[in-house]
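A.B. asks: Take a look at the structures listed below.
What follows is calculated from the coordinates using simple rules that are stated; it is not laboratory data. All values derive from a computational prediction rather than experimental measurement. Cβ atoms are built from the backbone, for glycine too; each structure is taken alone.
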Structure 1
Amino acid sequence: MKCDGTASRIERRAQGKALRKNCSRVAQGEWKPRAKSKDIIKLLEESDADRIVGLIPLKYQRMSVSPFTFFRGAAVIQARDLAQANVSGITVQACGDCHLLNFGGFASPERKLVFDINDFDETYPGPWEWDLKRLGASLILAARDRRFSKGTAIEAVRAAGSAYRERMAQFAQMKVLDTWYAQVTVDAIQEHFRHDRDMSVRLLKKYKQSHSQTAERAVPKLTAVVDGRQQIKDNPPALYHLQRFTHDFEQQREAFVAQYRQTLSPDHRRLYECYRYQDSAVKVVGVGSVGTRCYLSLLLADHDDPLLLQFKEARRSVLESPRGQSRYENQGHRVVEGQRLMQAASDVFLGWSSTQGHDYYVRQFRDMKVSADVETFKAGTLVGYATLCGWTLAHAHAKTGDAAMIAGYLGSSGRFDDALAHYSQAYADQAERDFELFQAAIRSGRLSTAPAKAADLEFLV
């Protein structure tokens, strides 16, 4: 969102169009297979530095299911590749890991279900093209995973590109506050897909499901009363308590919470103070995040009034140069700042802190969160969902970049959509070749998927 007022919308649109001279829309479709000497396995190993040793095999196990799951867990590889790609030169706050499963529904502070990007572990300022290209490649891989036709895969990518382009053109004409306050709500999605029975049925199902995805519903399943105190139940290796703590654990926890509280606004701080701490446990989540330090924390305002918070380790973004000092003193701050910028509505408990040399961000767990069931998608569902993702991504980029310039660069034709489809197919082919190398590394023993030993799950908090 251009905020300095030095040029009009019309002028910035013309500036965006002029950028095609240095980087044509057709050139955006180029992908040259990297040199075979590039060791992607080493890149994965480097990205696993300082993770919980016993959980790294679980990460590789989850990645080894298919090229699609491998792609989800290997954001660092495409990030390094994209650093060499053609770009227009327009910067936004990028998601950094914008595959199709990092979108979903969740509750706004007003308790309305909204659809938005929901993973910001890798968020960082960068070219808007990077997010679209990761989204496009993920759509191709998801289509192949579902054994859809090549035509369906291409149609899905073009739908995402077209939705992004058309919505960006709309945001470029809107007033700043109108763009900032815009949301992809259930009502807006229902209206858009009113003639698509499959999407309408799925949307209604997810809307109903969201009301069961709350702390009140989760606590009876995840906790039990032990010695008169509500505690989280162990289910290793996905959910477990640490058996050994540093002697000053409680002092560390209090210092962590004190720092976290200061990152909340005064009204949200007052809200947090209504709850009392009960218990914490390690909670393994996702694919690419496996092995990073992540906790589930239980708090109570009363015996029947719970709050579940997730404390998730924030590491250096894959979009940031791996060399030199990071521009962010606290990586949790980076995640929260990016999320607040990109999302239409953010969690009231969103904040950050650090302890023992590790940075964290904090958010609610099970806050009406729902995600797409890609394994049940029909061909048309994937195309419709791709449209929704492109629409949502356009809003995030319009909030944090220059919508008029991006719209000017994209234009009104489908030339960029075609280029995106061309790149996405080529990069999906590359991801499949990388997956073969990954499997070979597992077979050779270089990478392990063996179950973790209990001692390897321990770490100092």
Structure 2
Amino acid sequence: MHGTGIVVPLDKALPNNEIENLIIRSEVEAIFYSKKYNDIMDEIKEKKNTNVKYFISMDLEKEENGVYSQKELTKKGKELVEYGNREFLDSKIDNEKMTIMLFTSGTTAMSKAVMLSQKNICSNLFDIASTIEVDETHTFLSFLPLHHTFECTVGFLYPISKGCTIAFCEGIRHIADNIKEFGITTMISVPILFENMYKKVIKSIEKKGKLETVKKGIKISQFLLKFGIDIRKKLFHEIHENLGGNIKLLVAGGAALDPEAEKGFNELGFRMYQGYGLTETSPVIASEDDKYRRLGSIGKGFPSLDVKVVDANEEGIGELVAKGPSIMLGYYNNEEATKETIDEEGWLHTGDLAKIDKDGYIFISGRKKFVIVLKNGKNIYPEELEALINKIEGIKESFVYGKPEDDGDYKICCKIVYDKEFMEEKYKTTEEEKIKEIIWQEVKKVNKTMPAYKYIREIIITDEELIKTTTQKIKRFEEIKTVLN
């Protein structure tokens, strides 16, 4: 953007109703889009309910029916520069102003628009550079979507700033091939990707009947490491070759990494770190590195940030807060939410519970609120889904929760309180199984208005009121006990 405007990246997987809502909320004036979105853009143009002045197609060769061609505009821009117009090149950058607006993982009703400046992002890049060492010999595999701050800052802007190469993954089924084909040295992604990779490595070792040999090799190499002798890459050469032969660094973020995968990769001679952050912090707050690493921790707070725990309990667990140059400017058009998140002294409250040990290593304990964090790093906000379910005719209230699965992920489930009289009157039935099927069909309609990762996969129905406080708030801890027992 070169300091000439504000960019608002949107999730390409959003349904049309959410795209429209976020375009309205962000008050954008220009949109770049591919032909896949022609229908929704035509609809928005007709409604005239947004601030959009410029619809810019990535596919059109020339301007057509009031829609600009990106190719044509790029050509015109190049010509202007060639003829001596320096208006864009010499534009002044105000590093304190909003440069990028990023929506958090909630949907239209609950997501917040995070305002970040050039200073926010660049200070985070300097912090990352002081922790994660890469150079022009590194080739990154970009797997996560670029509207996500984690990928944008750590997987895109950071490697560009260090002169690295970025290879864009062709899809989840092509990861293994892409790693080999592009000679990937560095991967920054969500834990589930690395955990699956590690499981495949172990399965492959087991199939070849070499598990005991590898275990012995790990014991020997770990012993030698105490004396500064590292033979892991030679010892586990075959495993490294199976992963392309060039992997130097793996970094996990966006959700908690299984300590077994982190320990396993490191024992086999791969450098693996775990990091932590939020969209609101540009995004990284803390990370492990070669010097500061403790299994199960997210490392130490970044150099430019002050990080501490407040309101700690007897075990030293409290809310993690951070302060420094990478903390957001606030939430766009939402002063109330900004004040709730950033206190008067400038501390950003992460909403995560954590403990900091005597050496400064940070251990995340869980969510302060009831956000369900999936293994792919996506956040599910129960209140947001409940608001949609509660709109169904004959539903009194609902309670959305994550049901733990064997693979460590969560299945999104919902307990629904129905109006017995309404069901009898409208559907002429009091049979619970029939009522459940009627409600399930309505829930499936709600699912279709959301991205697939937010789908409710299972429901429980009842005509008994949910457990509540005197202020009529659902006692979530109590309800969780009833649904999971």
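A.B. asks: Comparing mean count of other Cβ atoms within 10 Å over residues 138-145 across 1, 2, which is largest? Present the calculation step by step, with values, prior to reporting the outcome.
C.D. replies: Values: 1: 26.4; 2: 20.1.
The structure with the largest value is 1.
A.B. asks: Upon calculation of Cα extents along the principal axes in Å, for residues 306-441 alone from the atomic coordinates, which of the structures 1, 2 produces 49, 44, 38?
C.D. replies: Numbers: 1: 49, 44, 38; 2: 64, 40, 29.
The read-out was computed on structure 1.
A.B. asks: Here relative contact order in percent (Cα under 8 Å, 6 or more apart) was calculated and came to 11; which of the structures 1, 2 was it taken from? Write down the numbers at each step before the final one.
C.D. replies: On the way: 1: 33; 2: 11.
This value belongs to structure 2.
A.B. asks: A value of 37, 34, 24 was derived for semi-axes √(5λ) of the Cα gyration tensor in Å; which structure in 1, 2 was it taken from?
C.D. replies: Values: 1: 35, 27, 22; 2: 37, 34, 24.
The structure behind it is 2.
A.B. asks: Thinking of 1, 2, which structure, once helix-only ellipticity at 222 nm (-39500 (n - 2.57) for each DSSP H run of 4 or more, over all residues; to 500) is computed, gives back -9500?
C.D. replies: On the way: 1: -14500; 2: -9500.
The value was obtained from structure 2.
A.B. asks: Out of 1, 2, which structure matches 2.7 when distance in nm of label points 7 Å out along Cα→Cβ at positions 130 and 338 is calculated? Write down the numbers at each step before the final one.
C.D. replies: Details: 1: 0.8; 2: 2.7.
Source structure for this number: 2.
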